[in-house]
Structure I
Amino acid sequence: MIHEKMAIISLCLIFLTGCALQVRQHDTGEAAISFPGTGRSLFSPSGRVEPGESVDSRDGLFSAREIEPYGQGRIGIFSKESGEMLSVINAQEVPNDLKGISWSNDGLAIAVMYHGGDPAGISLYDPVSGERLRTVDVPEDFHYMSFGEANHILYLSSDGSDWMEVNLRNTDFTLFSGVNLPWINYGWDVGRNPWGGRHGGFSSNREKLREDFLLLRENGVRLVRIFVFCDLRSGIVFDESGVPSGFDGFVEKDFSVLLDAAAESGLSLIPVLFDYTIADGVEAEENVRVGEFQTVFTDPVKKKMLLKIFRGFFRKFAGHPSVFAWDIINEPEHITAVPEKDMHEFLADFIRLIRGSVPGTRVTVGLLNRADMNRWEKCGLDIYQFHYFDSFEAALPLDFPAVRLSLDKPVIAGELESTNIPAKLTTLWENGYRGGLFWGLNDGGFRQNAYLFRAWMSVH
């Protein structure tokens, strides 16, 4: 019931412990309070927030106040309409006087302030669950605290006249974080229907694509990883000898619609050219033939023709402003029938082709997990990418410092199971990774949990 009521207005925020503060101090020269914050707040000019005082969220739907026994760090979240207590924040491990409460303007966050105690300073909470999500160390004891118009700005003051602006958004983590779409129709979003039926590519699914992108943008997503040619079941035409001869008639139109939709919604893309299913030994699924083309890796003629076909494609599309990076192939470790030497040469050829078309274009490869990532250093990647699902935790825990990988370029988690979204983002951020992409909107649990991503991103 608590979650149903509060999720209506997306009352959720995840803050992360231990960030460097970007602080600017202002001297108003006035004795009267002239506090710049716009969040709804309780201050403590007399030394503590008096028992019984409450503060409403900006929309007037909820209120927050300390509850009995007072001085024990218990903050209740209440419905203004019914008076029902919806959740409890346990803000202290030891007895302590409450110094301040502040709601963010959009209701996604609530901040609680103490002097000393455990935890000391300012802690941010998810009002839905009452879980502590972030603790911000501050340089002195304050009695005034308020969010700015944006969630990532806090204003602090000891006397209500001199105040400090704290900017919580001090990395580019949000630019490298997002979601895997990953497809509408696997393997034929770009290209003809491989079985001869109605075309189902992006140009025939414009509204669906735009709706998906709009939902992502509204939930704070800025980067989308999306699969394109997959196992070559569509897109490429082969002659009778199995040699690639060209694109089918839908490829450029479908890909152009994808880029246009991204530009309209302000999203950046990581197109994934190929999937490991291109050479995983599976030729049919439920008696339906699918792509299986191991020889494009090992046959020099077939590979040369494939590269020739893509040369024009990259000249046209590689430098598009909506393309953040190109992912050459998803989880190549699954392609055990192709010698690793041939796999690396295939990657190197495509990387040279892309960079030759548009110098400076980023490239990456979606590796299965973080084990043996160093094996791919010689490929010349701009972004290292590993995948993580909950079943990996015992052998390859997510809580692992990026610096210990000893890689020479930024590292992101390119696929993350859409569970415990805020905790996973926090773990990646604390461990020095550049970002994380969740799996997935149309094939995974992100759609129902997207508001959690939005809340976390709003303060980073």
Structure II
Amino acid sequence: MYKDGLLTISKWYQGMTKHPIMGFGLIENAEVFENKGLVVPKKGLATTSLIADGLPLAYVQDIYGNFYYATATSIYKNTSSGGTLITGLTLVRDIKVYKNYLWVRYGANIGAYGPLDSGSAQWFPALITTFNANYAGQLVVGQDDFLYTTNGNLISKLEVTASGTVGVAPTIIVNTALDLPDGQYTTCITEYGTKIAVGTDKGRVYTWNRQAGTLGNPGLADLPVVFNENAIYQLYSYQNRLYVTAGRNGNVYISDGTNYRKLATIPFTERFEINNQTAYIQPQVTYNPNAIAISSKGNLLVGNVSTNGVAESAVWEITDSGETILAYKLATGKTSGSAIGIGFININPQGADQLRVGWYKGASDGIDEDTDTFANITIESPLIRVGTYNKKKSFEHIEWTLADTLATSDQIAISYRKNTSETYTLINTWTYANLGDIASFEDIAGIADCEFIQLKVATSGGVNLIDITLR
């Protein structure tokens, strides 16, 4: 806020916008929603030792303390020392734990690994071989004790009729549970209350009451929610809300199965230069169906794929009122000119309050998890008009205020620029080593002749920032 010659940067909880003239240009690795008016670091992501031969696209746990994750060709169990569980698969789509087995949907097939409690579990491939291999094959375990999967133009329901004998393949039957209209191909699926919600490649969401039949028969399925988007990529149900990511421009919606409203637009816009002129573009992105979750604080987490290396691929956090931040930057960082993306987001593996993220960057793949180390925060303020062409503004002093005093490892660096084409100029870096355990400090700013100004704040350690003031 700029008033009476004073510029104060605060209200971090307002989140990011697509251009800094409208609000914060970047809020990265920060917790700003839990205590409004305060910005504190989140836990930093670090790359684990978990191995992968491609993008990790699905992650599940069983009740015996084991976890499993999948790439397009392999299934892994537990840590890297546990090694690869199943190899040589084609087009792995999803994995789920169901009826004491790990079920793997791949290509036109589904196979099972188990029984999981036997100590002698084994892999039973291709128990069903008639699925559509050309489209998504996401799985969901229903509360009605059936396993559902997307299957091209269909939803299929799977039922285990015999299982649990070591060395003997479980018996599973598959039925066509729902036949979508011609030209509608399934992309994702989730359970939404008593119904199954299905997204399609034509930007529609169908909610189905699980009765066998085809759409159009009374009582079998609701009419679709039609989005003005090219496709539905992700569905997630939480507390009677159905979250939907659709299209390639970062739009996120909330639906009740009949109506919808746009919740937020993830601010992917990136600046680039053409003939020394600044322009802004909307990078084209996509999403993997398992890269969506709810945080331990109840906010939506979405991971994206940047197909051209222009947009940031990260874990974005969105509140139910639409405020959005770049909550977790991948440990591998941003890339330029090559594809980078997120395959899954998993909360609370093994019952711990922990986040795990599967990613790829060019030819590299891995799994990140949050640690007990604070992340480094980066914030770019709004671009604020403080003067005019004939009456520019100068700032002689800068002051920052903290909720807690500086600790040993704390550091704050603040820079400025006068327009979005400039590089940032460092004002100063302040540390515990040169200031001690203080909660606020005023210093020389030395900023002259501004029509606009934007600040960049970088902190490390456990800095709890309240505001920054220029005068």
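Each reported figure results from applying straightforward, stated rules to the coordinates on display, with no laboratory input. The shown structure was predicted, so the numbers you read here are calculated from the model rather than taken from an experiment.
So helix-only ellipticity at 222 nm (-39500 (n - 2.57) for each DSSP H run of 4 or more, over all residues; to 500), computed for just one structure, reads -6500; which one of I, II is that? It would help to have the intermediate numbers written out before the result.
On the way: I: -6500; II: 0.
Checking each candidate, the match is I.
The value 8, 28, 27, 16, 9, 8, 5, 1, 0 for P(r) over Cα pairs in 10 Å bins from 0, in percent, for residues 133-340 alone was derived from one model only; which of I, II is it? Kindly include the intermediate steps, with their values, before the conclusion.
Numbers: I: 8, 28, 27, 16, 9, 8, 5, 1, 0; II: 8, 32, 31, 19, 9, 2, 0.
This figure was derived from I.
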